[in-house]
Structure P
Amino acid sequence: MKYKSMKFLTKRRIEAVIFLLVLFGIFGFLGSYMGAPNMLNTIMQTAYDLLIHTVFYIMGITVLTGALSKLLIEFGVVRLLEYLLKPFMKPLFHLPGVAALGGIMTFLSDNPAIIALAKDKNFSHYFKKYQLVSLTNFGTAFGMGFVVIVFMAGLGHIQAAIVGLVGAVIGGIVSTRLMQYFTLKAYPNMKEDIVSEGSAENISFKSEGSLFLRVLNSILDGGKVGVDLGLQIIPGVLIISTFVMMITFAPETGVYTGKAYEGVPILPYLADKIHWVFEWLFGFQNTKLIAFPITSLGAVGAALGLVPKFKAAGLLDGNAVAVFTAIGMCWSGFLSTHTAMLDSLGYRNLTSKAIISHTIGGLFAGIVAHFLYLLFCLIF
């Protein structure tokens, strides 16, 4: 027992030393170029500017979309969409028709919405076990989709955002079917295993009260959900976006002054080495744009925080918006949610397969969005 305790303490000390070396290595490198006072001031100024001009803007969108989403649920629009989309679930995603409800709910809110449905016996009993597991990838492919599209539309790129939505759907198909393939390859017996039976009733959304109260309650409840979602993206935007920007943008004058959005352009330097890959696959004319897909892996809200800077720098065009929408929706922070989602379903051991499948799906989403946008420009 004492030996195990000493071994654990030694391991923790080694981790602490490695962490400090990495931490001081990163900030020491940035500080050697920027100067320590300028670096610290830039971190604070960038985080503050993102909070005031980006986070609150996104929060405004999430509150409005949250209220609208709740109204769509309350007055049966979601059920109508589910009915219309049901016929496409089996041929496209190899999922039962009721899965359409999960896709719509995550599109209107965020990735974890699929878990609440997956745990409902009245919903899950339609699925075989391998299909239920693949809901993690299916739901993630549409997470925060409504917010992303409204955000891009607010920048004047509604057509490109719709093209990106199509790319995200195709990426979701690739990701979901790959996850099903990998799951069955690892556990062939899951092909016939059925999730425990639920009742014969369909999933329902109860509506009570007068028309006025239903509208009022839907708006207020949906708005509260939007506030919660807006608060949840603050850490991602302030921490991840600040760091990504500091390794993406150099000072405009070439001199470090401690202003917001100054940094050492490490990411573009590395991307320039294989710039032809991003230009051919995604149509990116500037390697700084690769910061959006990378940030989306952790949090799509944080990735959206980069877009106003790209627009101010003159880097944002219709193609970039289409690719950003597709990848932003399809990846939407799956690295930070897949483990928790699969763990809640009881299949944590399949996390690596889910991540591989969704990485490939997201790349497909971006590539398809790029070429679809080129086709759109040729036609229109």
Structure Q
Amino acid sequence: MLVGIVGKPNVGKSTFFTALTLATAQIASYPFTTIQPNKGVGYVRSPCPHVDFGKPCTPNNSICTDGTRFVPIEVLDVAGLVPDAHAGRGLGNKFLDDLRQADAFIHVVDASGGTDFEGNPVGIGTHDPVQDVNFLEKELTYWIFGILEKNFEKMAKQSKIAGSKFEKMLHEKLTGLSISEAQVLATLRQAALDADPTRWNDADLLKFCSLLQKISKPMIIAANKVDIAPPENIARLKATGHPLVPTSAEFELALRKASKAGMISYVPGEDRFELPDKSKLNANQVAALDKMASWLKENKSTGVQTVLEEVVFRVLDMMVVYPVEDEHKWSDKQGRVLPDAYLMRRGTNAKDLAFKVHTDLGDNFIRAIDGKTHMAIGHDHLLKEGDVIKIVAKA
């Protein structure tokens, strides 16, 4: 799974990315600090079933700490986007190309209104952050439009003459954007456009592209710099209809660095941290940590960890399941307990999990066994969060 961090320049994207992943990213208060995309790994949290099982787990593809499984998510921070990026302004073409494989976007917005469209600093509250949301949606829509517009008329005619399914032709045109045929078909149904695509005009195609962007590349807003943002800006951003989490990437980065340095004990996403020994810190460090502790208590979290979990579990509607070889010991062939945590979309079934683990398991699927109940389940059995599943397949 790949989550793209997007937004205009100088809104705190790279700070957000670094705070989320602790990967190295160039951070500065001027536009286009990020030229090459930064890649890192963030983690989403889920209760680990080993707590109920009564035996310690031995994670292989994830991390378990005090009964919480941390499942890795690939994160990509790309160059800032400016208006008319789809036409090549700024680093627009590169920005869009870098995002082709993203499953969803975290749109980092300067909720303080302290940066203009180009990312230049302006007075706090003088820029409307809602305009940033609108222009990003427009750029993403025109990005898809630019791909489909080429030879669209010819493709529509061919579909009509040959009797081919139009959604298949659209899907083939969009394969480079990691858009599925099911998403194309869902968009066609919801758009309710003329069944004959040869009758579509540019407005129809734009409508289709706008809806396809929302379905195939859903977005959540990280309302950043919330510690200095006017409250009315947060309310207006919520009114856009996108899922939204207020964030302070600077606070989160400071906390994670302090934790890494052993100054504090902090679990990302929590509303507090432990300060073992103040005597080892100077007065400025103590004052800064006291300020962040007070802010955390009031705001419950910095929001950075919450955004990633919201995009994975709410926007993309994923859940964590655990395939095993031995349904009694909850282990693999090497005897490791609950070694692998897999992210699956809600509504997927046991056979979907078999294909996720290995194509051969899916092709030769016989049945599955629920490790918690030890009951046999069929291919169409819907999975649940925290399921422990053994796949039985033909040898």
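No lab work stands behind these numbers, since they all come straight from the coordinates. This structure is a prediction, so every number in the text was calculated from the model and none was measured.
Remarks
- Origin of the derived value 22.2 (Kirkwood radius over Cα pairs in Å; candidates P, Q): P
- Among P, Q, structure where relative contact order in percent (Cα under 8 Å, 6 or more apart) as derived comes to 25: P
- Origin of the value -22500, where helix-only ellipticity at 222 nm (-39500 (n - 2.57) for each DSSP H run of 4 or more, over all residues; to 500) was derived from one of P, Q: P
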